[in-house]
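Visitor: Some structures to go through are shown next.
Coordinate-derived values only; no laboratory data. None of these values were measured; they are calculated from a predicted model. Cβ atoms are built from the backbone, for glycine too; each structure is taken alone.
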Structure P
Amino acid sequence: MVVTAPGRDELPEVVQSVTAAHAELLGQRLPGLLEGLHLHGSIGFGGEFVAGSDIDFVAVVSRRPTEDEIEALRQVHAELERRWPEPAYDGFYLLETDLAGRPQDVPEGPGVLHQWFDVGTHADVTDITWRELRDHGITLCGKELRDLEIWSDDVALHRATRENLDTYWRMQLEAMHHHPREASLPQAAEWGGLGAPRLVHLLVTGHPTSKSGAGRWAIKAYPQHRELVEEALRVRERPDDPSTYAAEPDRRRRDLIALMTEVIADGVALTDPPADGARVP
């Protein structure tokens, strides 16, 4: 099933408000800098946006910002955070030509993550962001994404996703053993129970998906872990519903560790990307 990105007018009101203010502030304080503003992430998959979701942006600019312009960008994001402490508004600035090349070749630049603005190599400057922009991105202003040249390589995306599982996600799994209280929380179930399967879904199918999409896929792919995945979806989509783990947080942690251990091992074992059309997302 192909999941299309929503149109601008179909976006949640808070997303429209934050992004419109971002573009307006840039126009006022740095005229001529902004050429395009785009969204990626789960919201590009049928408009998935729930309480706790972030807004992930990519801003295409006309030039590399100077030191003075970077300070102005810092003030813009401080103003946005003041107006909207939530949801988190995360993203980075680059040139249109950067999108035509590998993410690894993008020079350090300004961006914001979890309300922290800095200049550096940002966490979302990755192969999966380029793919989400190409296939599920949302254009708010500037050239439509379909009219931009966006680099894409199935082998490189597969390799980077598998490496992410084998490094970052293995370390997070190990941390759960050392921090049982944090790993027992409902938020941990959502984060790990959807985040790790999301990467494995990409490795198996060759297609990205949203967090909720990954959960629905995992229920079918890992039926032995259905309760934990349903808990992860409950936390994300229906946090006020009762939890089957309400009286047993330690069991939730054990089930989460069991799920993550299995899906990480399965993903790392997939050394080659799927052939075109060989698997259906």
Structure Q
Amino acid sequence: MQKFLSGLAVVFLTLAVGAADAQDTADTPEMLRFRAPEDRPQLLVVGAAHFANPGRDMINQTVPDMMAPERQAEIEAVVAALTAFHPTHVAIEWPAAAQERLNELYAQYRAGEHELGVFEGEQIGFRLAAAAGLDHMDAIDWNEAGSGPEEAYDFPAYAGSHGQGALFAALLDPANTALVPLGDRTVGEWLRALNTPEALATNHRAYFDFVMIGGDDAQPGANWVGHWYGRNLRLFRNLVNLASSPDDRVVVIYGQGHGYLLRQFARESGAFEVTDVADVLPAGQ
């Protein structure tokens, strides 16, 4: 086995060296890891709590009425600040398979025939794309079931039947969660707080605790978290595919839980230059 692995390492090294040399060839498909800094599009990921309180996340928080006049004014201020980023694409948490429906709604909005819903993709995304003069928006979401039987991912059920119910309850206890409430903040201040490196990292660390739900017989927690990573890798792929030019400037409006991985994938792959939310949304707005 050791001899086989050593041989495999030599093969990978040979392929890597050959790939590096091949980057000088005009007809070689681009690989992200060889993308020069000056060839990387700009990416701004704005993680948000779900304005409409859909209650579909593992851990949810109650968001106050975003349609109240003062909140609407604050959202408009956020959009004005994001417009200064000069986006060429605005991507939202909308199924990629339903791009045509998004096209219809956005066209209706621009024509004054669609009233914005509470969904943050509309409240911020539609407004931003229109303010930037974009003729379309980008649906990049994928959220289908994983491969294999459902019970392979059902870590709540496993926890309840294998003596890990207390751990599962602790994971959902508000005292142990990384929720960032709106409180007395404006919407702009709230988005800044949600997207600090500390807030994103604290939120992300919770997934490693979910991994611990399982045993020698099954690993539903690890399976579920692996599926979460896989979902975000698909979103990342969609972002790479829509940004075809170094001049592209992509703004992503998404659930805050995705923010850490999307930024990580964007930076580590070499696909994008990542802009921090704090550099775009002024403090005290």
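Visitor: Please compute distance in nm of label points 7 Å out along Cα→Cβ at positions 110 and 214 for structures P, Q and give me the label with the greatest value.
Guide: Q
Visitor: Here is a further query. When distance in nm of label points 7 Å out along Cα→Cβ at positions 78 and 246 is computed for each of P, Q, which one produces 3.3?
Guide: Source structure for this number: Q.
Visitor: Something else: Who wins on percent of Cα pairs over 25 Å apart among P, Q, i.e. which is largest?
Guide: Structure Q gives the largest value of percent of Cα pairs over 25 Å apart among P, Q.
Visitor: Given 2.5 as the derived value for distance in nm of label points 7 Å out along Cα→Cβ at positions 30 and 46, which of the supplied structures P, Q does it correspond to?
Guide: For distance in nm of label points 7 Å out along Cα→Cβ at positions 30 and 46, the value 2.5 is produced by structure Q.
Visitor: Can you tell which of P, Q yields 5.0 when distance in nm of label points 7 Å out along Cα→Cβ at positions 62 and 270 is derived from it?
Guide: Q
Visitor: If distance in nm of label points 7 Å out along Cα→Cβ at positions 190 and 222 is calculated from each of P, Q, which structure is the one that comes out at 3.9?
Guide: Among P, Q, the structure yielding 3.9 for distance in nm of label points 7 Å out along Cα→Cβ at positions 190 and 222 is Q.
Visitor: One of P, Q was used to compute relative contact order in percent (Cα under 8 Å, 6 or more apart), and the answer was 35. Which one was it?
Guide: This value belongs to structure Q.
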